[in-house]
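As structure tokens, here come the structures.
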Structure P
Amino acid sequence: MSDKTDRADRADKTLTPEEVVGQLRSGMTIGIGGWGSRRKPMALVRALLRSEITDLTVISYGGPDVGLLAAAGRIRRLVAPFATLDSIPLEPHFRAARERAAFTLTELDEAMFMWGLHAAANRLPFLPVRAGLGSDVMRVNPELRTVTSPYADGEELVAVPALRMDAALVHLNRADRLGNAQYLGPDPYFDDLFCEAADAAYVSCERLVETAELAKAGPPQSLLVSRHSVTGVVETPNGAHFTSCVPDHDRDEAFQKLYATTPWPEFAARFLSGASEHDYQSAVRTWHEEQK
């Protein structure tokens, strides 16, 4: 590593959600970390909705991130193995947008999706996998190709294309100002692969801490994301809401049900029409108070 690169890696990378979105453009391929309705970078997604950015290719283990962007008409193409709210099996706003053919869908098996991330992270054009063979994944994605092993076995495998991204958005529990980030929950959700597979990666976190605190908060394997793959860091307390971000907070099931059962124009008008993430969080608190 050159001295110049090392200095860049050790720079303060803190940004606001608006500054992150200011580095994105319409037509980009955006990866969104997390899994279903778990540890999604929702504050960054909401900032994206407050912008004019559209015509996106979104790569995601889909949850309400996909639902929000689909309902708002921002997605041109979605690459995903599913779109779920976990406790609600199918993301309703995704389903509504898909039923009206609002975007094209490339649906991959979960393992195929993971290996597509691995291929991109390692700058490979594809990786061969067995997943998908003999399934309708090959039928609904006629652009997928197979390869034959060059070794004695001669096995036919699916050539899963690399899922390269212009930018990745992920949310973790803790991060420092340099871009090192840590998960404290039960699963990494492949957020490190999203960061490594993208030209630029933006990490939002529940709390910014000093680098030394990261080593104290959990075991070494919890230090999931390294600064070399991170472009910017955003402190967004409760920024995964309404998805879970354990141990900091569970999924807001009551609010998720509201989201899933409220017509999009009504939901967007009440909760997404503000000028900032603070306005969203305030609207959510008001709604909870009304339910008491």
Structure Q
Amino acid sequence: MPDQSSSAAPATVVLAGATGALGLLIAHHLRQRGATVRALIRPASIHKAEAESLRVQGVEVVAVDYNSLPDLTQACAEAACVVSALSGLRDTIVDTQTRLLDAAVAAGVPRFIPSDYSADFTKLPEGSNRNFDLRREFQQRLDQAPIQATSILNGMFMDLLKGQAPVILPGPHRVVYWGDADQPLDFTTMVDTANFTAAAALDPTTPRYLRVAGEVASIRELQAIASAALGHPFMLFRAGSLGTLATMIKVTRTLMPAPNEIFPPWQGMQYLHNMLSGVAKLDRLDNARYPDIRYTKVGEILG
């Protein structure tokens, strides 16, 4: 277990995507851990409420042109780690992150954490998930760069079980699934993912991948958890095989392609398929690497 206690000056962490939901949480936990945080903000967002929230926390807010390598390089100066929490499609995940990576290398930053925060996309075949394909494309560039990289893999954000992921349905008291009800699934809250990321950003000994799951539960176990947390017996509803779900994805993408949306309906369905298939399951968890973190369980989120 790495010892992060030190009498040295606080490490400076550069944070991109700091005004998003995850970025704000990462900034908070970095400050809680004593880091100096430099948030890179697009000029149009410099006076928005999110930027002001960062300032109140003691974060240095810097307006940058993400299309300018010199701008980004200057903003990365003297940082110990660059953390990306950028969200978007190819122009962001591949193009903008590549410029950020190039700037980090040019500024001599030793470490880089990309905006992955997902199930294990490294094990998935090309074409099974549009957003994962983009991360894999950037991964190839990152692995060729002269910088120490660490990806945070956390399964699905547990918070989505409250409604955005159509799995636990409180109204009809059903847990909906495709495939095998006993396939283990990885869930981590956004808060816990941010806390883990902050700890990793301040840990110079991180490996290429860190895998964390606040709770590992199958669909059948989610049924028992939901029943206990919500005080009603939940029933399982098998909507079909994984092949059925794959067909639904193709039909939905054909009828509602929404190519410019980050999370169109078919994208969420792809994520579910990746998890329910077991292919994107996290093999080995690093939860114990930072023993100060107490992980939230599914029952706490639902209750």
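When distance in nm of label points 7 Å out along Cα→Cβ at positions 12 and 68 is computed for each of P, Q, which one produces 2.7? Here the read-out was taken from P.
Ranked on distance in nm of label points 7 Å out along Cα→Cβ at positions 140 and 156, which label among P, Q comes first with the largest value? Could you put the intermediate results ahead of the total?
Working: P: 2.1; Q: 2.9.
Comparing P, Q, the top value of distance in nm of label points 7 Å out along Cα→Cβ at positions 140 and 156 belongs to Q.
Have a look at P, Q and say which one yields 22.2 for mean count of other Cβ atoms within 10 Å over residues 44-51, as calculated. Answer by label: P.
If you rank structures P, Q by volume of the Cα convex hull per residue in Å³, which sits at the top with the largest value?
Details: P: 145; Q: 135.
Once volume of the Cα convex hull per residue in Å³ is tallied for P, Q, the winner is P.
Readers should treat all values here as calculations from the given coordinates under stated rules, not as data from a laboratory. If you're wondering where the values come from, they're calculated on a predicted model, not measured in any experiment. Cβ atoms are built from the backbone, for glycine too; each structure is taken alone.
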